[in-house]
Structure P
Amino acid sequence: MRDIGKVNHTLEILDRFELQAKKSFGQNFLVDINIIRNIVECAHIQENTCVVEIGPGIGGLTEYIARSAKKVIAYDIDERLKDVLAYSLSEYQNVEVRLQDFLTVDLQALAEELKEYDHFIIISNLPYYITSELLTKIMISSIKMDCFVGMMQKEVALKLTSKEKSPLRLMMDYVGEVKYEFTVTANVFIPKPKVDSAVISVTFKEMNKENLNDFYRFLLVCFKQRRKTIYNNLSLTAQDKDKLKEVLKTCNIDPKLRAEQLSLDQFKELYDLI
């Protein structure tokens, strides 16, 4: 056990490979073993679990995941990390590194590839600049997952676990139970970022996921212009505006309300009837 996430081990690896964090990839290397352990504990990894990690960096979090999971598939866009991870994770035969942008991954094909495993979990230290895009991809996926655990900018984590409504926030509530796990200060990264981070989790519900993409697009229309009423936003795409008025009446929704004033149940009822 080499504990890659210890400061001296991280610095040794960075020095060995003359590696510097790339701002364009949002790289910051986590150097706190206790926080690494806490992230893994949030995932509640069971036997015969495959964990997909997004953004392994030099492997500090990856090795702790590998100690609990049956299989780890780590996706990273930075081709410089191929030799680094081969070195740092050499003793973990259950880790597979894929140099690919996770945003381009076909999740349906991935799920089919991993059907031999009883559990499927995604863990990520999300690059801040693509947090929403990555989360959306995961939340609207039709594949079966146990949970998602992700570290992101604290401000974003607070917003995504607050009562403030948005299409992504509503989707997270629709598909799972969202929880703010803990705060991670900027001091435990190399290089030190300008803001604190936080870890959130989403424990997915057993549900029919066939129409998640359509439901998300519906929510986007509802929130298209936040200052406009729910009727005005929906009328932008409605073919029959009289029918829209009737549906709103059936759902007991005042057409003058804004989207942020509706509950998730009201959005679901509207979606089913429109």
Structure Q
Amino acid sequence: MKTLLDQLRPALLDPQAECLADQVQWWNLPGLGVDDPFPVAVLGQGSPLLLLHGFDSSFLEYRRLAPLLADRFQLFIPDLFGFGFSPRPLGLTYGPEPVLRHLDALLKRLPTEAPVGLIGASMGGSVAVESARRHPEQVGSLLLLAPAGLTGRPMPVPPLLDRFGAWFLGRPGVRRGLCRQAFADPDADVGAPEEQIASLHLQCPGWAEALAAFARSGGFAGCGDPLPSQSLHVIWGENDRILRAPQKQALQALLDHPVETFPSCGHLPHIDQPSKVAERCHALLPHG
């Protein structure tokens, strides 16, 4: 995967994406049944902060937020297991537990003994919550951006339909439509750079097979109850067209305090309004 990312990086249309890709380190993580290293973008100075991307995405999702945080935080931005530019050997299990075991290994590898802050976007929000419960001493505050998977119940996709779903999600027109749906104002904010980044990792060997296997597992759902003991803050967009009203109502009922809503913002606050998210990070997360 390192070779593939090195080949793709010069063709990136978004300069911020190219800068973030330049910060990728390749970490060998034992105990996962994978010989190849895993990508982790590492940049900045200060308190450690781990940023987790959403479903069928990559570390490049944080290309706009990372530069705004690097002056106060040391950022670690991995690709989740089975996603982004991670290696995907055939024959492995792909689902919530392997994702969490990958993060277990990554947290052990972090060059710090200080509590680690977590930011999780969409599915990355549920991953962050599960990781916080598994590591109550190591994980500090959490900031969740339009989190998905905290409520509901797992719904495994049957065989054959899982493969069809992966094929469907790989169609160029579908990718463009999903990319546009994630933004509050797609006509103004979605162009060739955004569409490129939304689809770039589909070139990774094993993408369709791993995505289908993750769908068969049922993915992350219903992992928010009970919430972890750490400080937790949730932000979502007023114009989110991916989190539906019933999902928002169920999540609000789960939380101890109201969700912070950004106006003129879609499902990706860290892309739609990175400066505002950075301000909240500086206010809510301890930093050095």
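Please treat every number below as a calculation from the coordinates, not as lab data. Computed from a prediction, not measured in an experiment: that's the story for all the values here. Cβ atoms are built from the backbone, for glycine too; each structure is taken alone.
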Per distance in nm of label points 7 Å out along Cα→Cβ at positions 20 and 252, the highest-valued of structures P, Q: P
Comparison of P, Q by Kirkwood radius over Cα pairs in Å, for residues 92-131 alone - largest value held by: P
Mean count of other Cβ atoms within 10 Å over residues 4-11 derived as 17.5 - corresponding label from P, Q: P
Percent of Cα pairs over 29 Å apart - structure with the largest value, from P, Q: P
If relative contact order in percent (Cα under 8 Å, 6 or more apart) is computed and equals 22, the structure in P, Q: Q
